[in-house]
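Asks: Next up: the structures, one after another.
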Structure 1
Amino acid sequence: MIDYTKESKLNVNSAVEKLKKDLMDNKWGVLSVIDAKKILAEKLKVEFDDYIILDVCNPVLAHKGLTINKQAGLILPCKIVVYADKGKTKVSLYRPTVALSTASSLPGYDKLKILANEAEDALKKIIDMQQG
């Protein structure tokens, strides 16, 4: 599976706020917050469910990865989406190990794989905190 997804009892906006706090409390930064619902309404004049995309990064892990191979930046930052789906709120991680698997030819791949596992384990724990 490309994702790690959990359901939250919170609504999308509350889940995003809790997620941002939990990320920061665990040494992860939120680099951007993209409100897809708002963008689609503005650009296409269409209605869409609540859907927030977060670009998140752990500076220590990112620095290690970029030191191993500067092309590691091609799979940075990590992506988490929080969205409404049939009345439920879902929090979904694009698994860093899956993202890295597309770059297996990169020099230093074995070392990068260790970092991807570390990032994924940490983000799964944070996502598990979102249930509610």
Structure 2
Amino acid sequence: MDFKIDTRDTFSVITPVSETITANLTGELQATFEKMRQSGSQHFIVDLQHCTQMDAEAMEQLVAMHEECYSMGRSLVFTGIKGKVMTALKENETDLLLNVAPKMIEAIDIISMEILERDLFGEEG
């Protein structure tokens, strides 16, 4: 799979260029997270602007990735979700289990606020 990656000071933006979110794509996304963590990136925004469909297994894996990030004191926000992908997430109420921001600027705000909260409360991250 192919991802566009933009690394910033406090977070990285990963944009899959695929139209369909599959279990293979989410598996490669997880591997990308791990590589980036090893090189210092701790907080991620996944921009799904190009994605128009998602399979059920991929949805489960996104939730697992989200839970794993937060259990390690890191942030993960999904943005750019629209159409059938958002409909699929809402049908299972998966959208309530993920950090979803309608726009990139809101995703950046969420990451910034979570970093600030961790700093204030002395959590790692």
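Asks: Taking FRET efficiency 1/(1 + (r/R0)^6) of positions 84 and 116 (r between Cβ atoms, R0 = 35 Å, to 0.05) as the quantity of interest, name the structure among 1, 2 where it is greatest.
Replies: Once FRET efficiency 1/(1 + (r/R0)^6) of positions 84 and 116 (r between Cβ atoms, R0 = 35 Å, to 0.05) is worked out for each structure, 1 has the highest.
Asks: Still on this structure, I have one more. By the measure volume of the Cα convex hull per residue in Å³, tell me the structure among 1, 2 with the highest figure.
Replies: Result for volume of the Cα convex hull per residue in Å³ over 1, 2: largest is 1.
Asks: Quick check for you: by relative contact order in percent (Cα under 8 Å, 6 or more apart), which of 1, 2 is greatest?
Replies: When relative contact order in percent (Cα under 8 Å, 6 or more apart) is calculated for 1, 2, structure 1 comes out on top.
Asks: If mean count of other Cβ atoms within 10 Å over residues 4-11 is calculated from each of 1, 2, which structure is the one that comes out at 12.2?
Replies: Only one of 1, 2 returns 12.2 for mean count of other Cβ atoms within 10 Å over residues 4-11, namely 2.
Values quoted throughout were computed directly from the atomic coordinates according to the rules given, and no laboratory measurement underlies them. What you see is a predicted model; the values in this text were computed from it and never measured. Cβ atoms are built from the backbone, for glycine too; each structure is taken alone.
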